[in-house]
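Pasting the structures in now, so scroll down.
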Structure P
Amino acid sequence: MKQKVTLILALIMCITLLAAPNVQARTVTSNEIGTHGGYDFEFWVDSGSGSMTLKDGGAFSCQWSNINNILFRKGRKFDQTKTHQQLGNIVVEYAADYRPNGNSYLCIYGWTVDPLVEYYIIESWGNWRPPGAQSKGMITVDGGTYDIYETTRVNQPSIIGTATFQQYWSVRTSKKTSGTVSVSQHFRAWESMGMKMGKMYEVATTVEGYQSSGSADVYKNVITIGGSIPNDPIDPVEPGGPGGSTMPENNGPNSRDAFSRIEAEEYNAYNSSSMEIIGTGSGEGIGYIESGNTLTFKNINFGSGASKFTANVASDVDNPTTIDIRIGSSTGTRIGSLQVGSTGGWNDYTELSTNITSVTGVNDVVLVFSGPVNIDWFTFTKGGGSDPVPTVGPGPVIKFGDLNGDGVIDSMDAALLNRYVMEISTSIPKIDAADLNGDGLINSMDATLLNRYILEVIDKFPAEDKLPPHQPTPSNPPLTGTALKDYGAANGKVIGSCVNSQWFYNQTSPIYEEILKREFAMVVAENEMKFDALQPSQNNFNFANGDRLVSFAQRNNMEVRGHTLLWHNQLPRWVQNGNWTRDSLTAVINNHINTVLTHYKGKIKEWDVVNEAVDDSGNSLRNSVFTRVIGPDFIDIAFHAARKADPDALLFYNDYNIEDLGAKSNYTYNMIKGMVERGVPIDGVGFQCHFINGMSAQQLADIERNVKRYADLGLLVSFTEIDIRIPSSQNQNQAFQVQADNYKSLMEICLRNPNVKTFVFWGFTDQYSWVPGVFPGTDNPLIFDRNYNPKPAYNAIIDALKEALER
């Protein structure tokens with residue numbers, strides 16, 4: 001009898017949760033925590049309707065409809081005095097009929113204390129696979145492969161109130177709704193990766209839904225706790241390459257400083273059948289790279305953070321190659337992308353840089369190539385990086401609306417979605433972030449939602465019903481410097497300058513370029529990318545100056561505006577005086593736009609597709625070769641051609657005297673409204689902003705009203721050619737202060753209106769302004785004087801940007 005009692009006690013110690021027979025089922029429809037059938041349970045919902053039916057043992061069923069956030073769980077709570085090792089081996093056997101309609105997941109869930117950790121082992125999910133954060137690696141356990149993630153939640157709800165804590169995630173690479181989860185094996189794998197577990201608070205089988213509907217019948221949920229934790233091997237899944245390549249495997253150093261120069265041939269793993277180690281001017285590198293090839297560099301130490309990636313590369317192809325910089329694996333978190341166009345030849349190496357999102361600590365770095373390029377070496381620059389992809393819910397995920405994965409939801413994402421909906425493009429980089437209303441389709445409804453979000457008409461998407469709670473508001477990058485571009489970036493604005501023609505011909509002093517690089521985040525050519533400059537004779541294209549500007553921008557992490565594709569002025573004579581028919585001139589337009597945008601594809605953020613087409617009277621289009629031969633639809637033709645040639649560029653109509661309200665601005669507005677209604681692919685309107693000093697309060701108010709009516713059309717407004725000229729008869733010192741006030745007011749309009757993202761000066765120094773030559777009797781229109789000293793206008797703009805950050 002004693003032996004039998006001992007055996008029973010041993011079984012009770014090992015298996016503490018057994019299904020209690022004949023436990024009466026009960027249904028819960030309001031928030032409740034308790035015990036049922038020998039298990040702890042919780043039902044919680046913040047809005048909408050849902051119910052949870054508690055069944056024998058750990059079993060339960062649940063349903064939810066039109067909720068914001070809801071969770072159902074049955075499991076075991078602990079007294080927070082023992083670690084998982086002290087409790088013994090934890091295993092969950094589960095089976096569920098799981099039917100999410102939107103965003104939800106089925107998981108093993110719980111908390112520890114000392115340290116405070118919220119953990120998830122995700123087995124299945126709806127249309128969102130959590131999370132999208134920096135991968136720690138992959139493991140194989142229970143016959144499945146899981147991605148491992150660690151994230152930090154700052155000042156978020158927790159079991160002890162609002163707190164900062166870590167989240168640990170194991171996420172199956174393929175969905176599963178029944179099986180065994182060796183929970184302790186996941187804990188052991190996490191701890192081997194430096195993810196410290198504390199004293200156990202809870203382990204539970206959980207169904208959670210976010211802004212969605214769905215149902216689940218968890219008909220099996222048996223949690224076994226006790227006994228020794230098996231020392232079964234947890235197989236890491238390593239990146240690597242196939243055999244058969246001419247490249248040897250490379251063990252490399254144990255750890256490398258991200259901020260030192262890392263030679264390309266010092267890889268640890270690769271994926272290619274063609275890549276070879278080649279000689280370069282400075283030693284060796286990697287060449288014969290093809291689309292889809294990867295190079296893996298293990299144990300790169302980023303310390304407290306990195307902000308920029310720089311590589312020494314060479315190329316002799318017209319279509320740029322993209323180098324994605326990813327963490328953990330070739331499909332891990334992308335922290336940045338470097339575009340490499342032709343450098344002049346395969347032996348002509350140049351250093352190119354790109355900003356990256358924040359990454360810290362020791363990580364494997366994987367370079368993923370979209371095409372051919374030679375790479376000699378790369379390095380990272382210290383700093384906090386730009387904002388990572390915004391997160392939603394308990395862990396980071398692919399952010400709805402962030403279709404290009406750059407961490408910001410803006411007009412670039414809207415352009416991607418519009419082109420996809422109109423079937424101009426067949427793919428979106430982050431396709432799972434595009435179904436914004438959660439109906440399983442990607443269509444014009446999603447495009448409308450994205451435009452409304454960008455314009456701050458709405459602050460979240462219906463599809464976020466499918467995500468866990470506590471979505472942080474997407475934020476702008478932190479302030480990283482004291483230049484105009486730094487304050488602009490911190491406010492979500494891009495501040496740029498026209499690059500005067502003198503720079504292209506080396507007629508400016510070194511300080512000109514120094515200020516240009518220090519103060520501005522965007523550049524636009526004054527004349528060098530207009531029709532006559534790029535195609536001086538038919539089919540004879542000259543991209544030398546344009547390429548110089550783009551290369552300068554790439555080296556200095558700047559964006560580029562393209563100005564301009566079609567304009568009645570600065571047309572070459574062969575266009576102006578040609579004997580055209582409608583079809584032949586249309587062919588000229590299509591050829592010019594296609595050739596130019598194909599050449600600069602992926603390198604130019606915004607294009608002025610058509611410039612100054614409206615007559616100054618405000619009664620009609622301007623008389624030009626285009627209107628005489630083709631008619632008013634030449635504008636539609638140009639925009640369609642531009643969208644087809646570069647689906648990712650933002651397309652603008654640009655003009656002067658359309659900024660405030662009047663005949664010309666109203667005609668322009670109605671013209672563009674008609675384009676939108678016809679489905680012409682236009683993303684925004686450029687307000688040139690060539691003003692006379694002493695702007696009235698009424699004029700400024702009208703500018704803002706005009707900005708807002710374009711916002712109502714879902715269009716961006718860029719301030720594209722800003723200068724405020726001062727009559728020479730005015731007292732210049734007093735006039736400078738008036739000018740400063742005017743500039744500050746324009747920046748304040750920009751800051752108050754989210755559809756104004758771009759604020760570009762038509763040059764920055766009075767020394768090279770076009771104003772005196774075109775408007776005799778006026779001068780000094782810009783924010784630096786002829787000696788490159790900042791004027792009151794410069795300081796006033798800085799003040800406006802600072803004040804916006806303090807609000």
Structure Q
Amino acid sequence: MPNLRLNTITLAIAGLLSASLQAQDNTIANNETDVEVLSVVGKRVSYANNSTDNNMKYQQAPISNVLDLVNNLPGVNVGQGDAFGSDDYTTTISLRGFVIDRADQQLGITVDGVPNGGSGYAGGSKANRYMDSENTRYVEVGQGASDIASASLDALGGTLNFVSANPEMQRGARVGVSNGSHNARRYFARYDSGEIFGNTTAYFSVSDSYNSRWIGSGSNGYSDRIHLEAKSITELDSGRITARVSYDDTHEDNYQPISLAHFAKTPRWDGLTNAWTGDPDIDQNFAETWSTLRENTLVYVKGEFDLSDSIALEITPYLHLQNGRGDWMPNYQVYTTDASGNRITKGTGANMQRYRYIDVNGLPILDPNADTTDATRVASYRHTHYEKQRFGTTANLQWDLEMHQLRMGIWLEQQKRNQTRDWHNIIDPKIYHYFDKTPYWVQFDDDYTNKVFKYYLQDNITFGNLQLTLGVQQYLVDVSRTDDLNGKGKDSVDSDSSLLPSAGVVYSLNDHIEIFSGYAKNFKAISDGPLENKKSAELSSLKPETATNLDLGIRYSSDVVSMSTSLYRVKFNNRIVQLRYQTTADGTPNYLAEGDGDFDNVGGVTATGFEANINWRLNPNLSITSAITVNNAEYSEDVAASKEGADGEQLLVKDYRKGDKLAGIPEKMLTLSLDYNDDGYRAGISGKYVADYYGAAKHSFTANGGEAWNKDTISAHTIFNAYLGYEKDLGAASPFKSVDLALVMNNLTDKSYITGGSEGAYLIGAGRTASFTVSLGF
């Protein structure tokens with residue numbers, strides 16, 4: 001645990017602030033008129049949490065990914081391969097030693113409290129699939145723990161809840177046009193109905209976004225997105241009905257993760273090419289053949305009812321539909337045969353062999369030493385298809401009884417997902433990657449079913465200035481996989497949690513200062529990923545991941561200053577990782593493999609740290625916001641892996657080492673923002689410093705025959721962003737009610753840096769990027 005003297009010092013500082021700033025509180029409060037204040041400290045609960053404010057929205061262009069909004073909050077680090085965050089494949093988020101990346105999903109994401117259905121690339125959907133920045137009211141982050149009612153199967157390290165804006169009370173419309181670097185353009189329109197039927201407000205919005213990849217030019221890849229949202233709120237005599245639907249259709253060309261050695265040689269190129277050569281050995285890296293296509297629809301209806309003066313019920317049924325595809329161009333085709341040597345077009349068969357040429361009769365040339373002088377070169381376009389249907393409901397009941405506030409609830413969900421991979425013949429590799437619509441081989445076709453039941457009970461007890469919270473929750477999760485091609489039957493795993501306790505206390509010292517402490521045991525269900533490689537008998541030994549979180553902190557809040565600090569300790573148990581990626585003889589990934597590696601529980605991680613943030617209003621128009629993070633995350637156990645010896649025997653060797661730093665997690669971060677807002681004018685500049693950290697921890701051998709664990713030092717970097725804006729009410733005489741002009745510049749100094757990634761595979765941060773938006777209201 002970090003030195004507790006830090007918390008004592010912080011308490012003393014907050015006490016001094018309470019006394020010395022009270023006069024300034026009164027002065028500013030008496031002089032301001034229409035300045036709105038939204039504290040970034042978050043809710044007054046027993047766990048650390050923070051929220052975004054309007055200034056954080058101004059720092060990001062409307063075309064940007066809404067995940068970027070949380071990047072300046074304590075403990076959070078968001079990495080985006082694309083300049084505007086338009087590549088889900090290379091999006092990473094870390095928080096207190098937990099991550100969302102291609103391999104791991106250890107943080108929960110919800111939209112208005114509705115579960116997002118996972119954040120992984122293969123079938124997941126992060127918040128940017130459901131929400132535009134203009135329709136985002138704020139984002140609340142529960143670091144370490146979260147509200148016990150939160151519905152997520154991934155929330156080991158906390159939850160990010162994206163809250164949508166409400167409809168306006170007055171009828172009106174807004175349109176916005178953005179242009180920017182890398183051929184960026186975006187059109188946005190929103191219509192608000194105002195109050196209709198005497199009790200209902202609603203809005204509908206649509207946006208159309210496009211930008212090229214920031215690396216290279218010409219045919220260097222692009223992102224194209226159509227997004228629609230609608231929301232309505234109906235006020236009842238004793239309740240409220242909220243309905244919301246979002247639709248998102250996206251084509252994203254990806255970025256390639258790179259090694260640190262590659263970055264040292266060329267820090268502005270990820271190895272993908274931007275010109276078609278006609279040579280598949282080169283064109284397998286053509287940027288436009290690395291693609292993510294996704295279509296997501298999410299609908300929910302939330303009913304909030306006051307059953308009596310002391311009892312309130314909230315129930316939210318929802319439906320999520322997804323289909324999509326991931327594309328890549330292998331520089332070969334695959335010849336698959338059954339046990340009798342007959343070629344098959346479906347399933348993995350008994351033998352798989354790559355070939356790159358066909359003879360004059362169109363037959364594969366399987367002999368690698370054959371004469372190919374008159375042969376025809378071939379290649380494949382590989383598609384992985386994703387389809388998902390989720391439906392479920394959350395229900396929460398709150399009962400106020402004198403000293404007690406009882407909360408209880410359930411979450412039910414059923415999910416069906418299909419994942420299919422097929423390989424298509426590229427008609428003529430010399431011309432382009434046009435492909436035969438009918439696949440020549442279907443590698444796998446798997447159906448997954450996920451059934452979830454969660455229940456919780458919590459009591460919040462008030463003793464004067466002291467609030468005590470006691471709670472318990474449990475998850476009952478069944479996951480199954482059916483192989484529709486290879487006759488392997490059905491594999492399943494029960495991923496039930498034990499009873500998960502939580503407890504917390506909040507004590508108010510006065511009107512401005514409160515101390516809080518909280519304990520929670522978090523849970524992540526076993527995903528369907530391990531079922532790709534393990535049978536049911538092997539899965540029986542796989543345990544769900546758990547994490548215990550302990551927070552001790554203090555909050556200070558006034559009209560001038562809001563601040564919070566937190567000391568924390570996290571113990572992550574039963575960590576599931578992919579121990580060994582399947583590779584070919586030359587060490588490159590084996591793209592014929594169904595999965596990327598083998599899944600096992602490999603011990604745990606311990607993280608201790610300190611987080612603090614402050615928002616200081618220097619006067620009604622000028623404010624400073626800052627956040628500091630100090631995080632020490634280490635492997636708490638040695639981890640052994642199976643390696644093949646010189647004679648083919650299996651050897652156990654140390655793969656991760658106790659006491660080594662957790663890979664890919666920044667240890668020290670500092671953010672600082674200065675924001676100005678006066679009579680329609682706004683401006684701000686912000687900087688984020690990330691200190692050196694290790695990118696990898698997995699065991700390896702060095703060039704001189706030595707051994708290495710912690711390695712790949714990611715160099716420290718500081719990224720500056722700035723914005724300028726002007727908003728004016730044009731009055732009734734103008735054809736438009738208002739105009740808003742906004743200029744946003746990211747990475748002002750054009751810094752070359754690593755922005756995130758996974759172990760040994762890193763993402764290049766985008767260079768200087770600018771965008772300008774004109775919005776009109778009428």
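What follows is calculated from the coordinates using simple rules that are stated; it is not laboratory data. This structure is a prediction, so every number in the text was calculated from the model and none was measured. Cβ atoms are built from the backbone, for glycine too; each structure is taken alone.
Observations on the model:
- Looking across P, Q, the calculation of distance in nm of label points 7 Å out along Cα→Cβ at positions 119 and 143 that yields 2.3 traces back to P.
- Looking across P, Q, the calculation of FRET efficiency 1/(1 + (r/R0)^6) of positions 103 and 655 (r between Cβ atoms, R0 = 30 Å, to 0.05) that yields 1.00 traces back to Q.
- With relative contact order in percent (Cα under 8 Å, 6 or more apart) derived as 12, matching label from P, Q: Q
- Read-out helix-only ellipticity at 222 nm (-39500 (n - 2.57) for each DSSP H run of 4 or more, over all residues; to 500), computed value -7500, structure in P, Q: P
- Which of P, Q yields 44, 31, 27 [semi-axes √(5λ) of the Cα gyration tensor in Å, calculated]: Q
- Highest-scoring entry among P, Q, by FRET efficiency 1/(1 + (r/R0)^6) of positions 215 and 607 (r between Cβ atoms, R0 = 41 Å, to 0.05), is Q.
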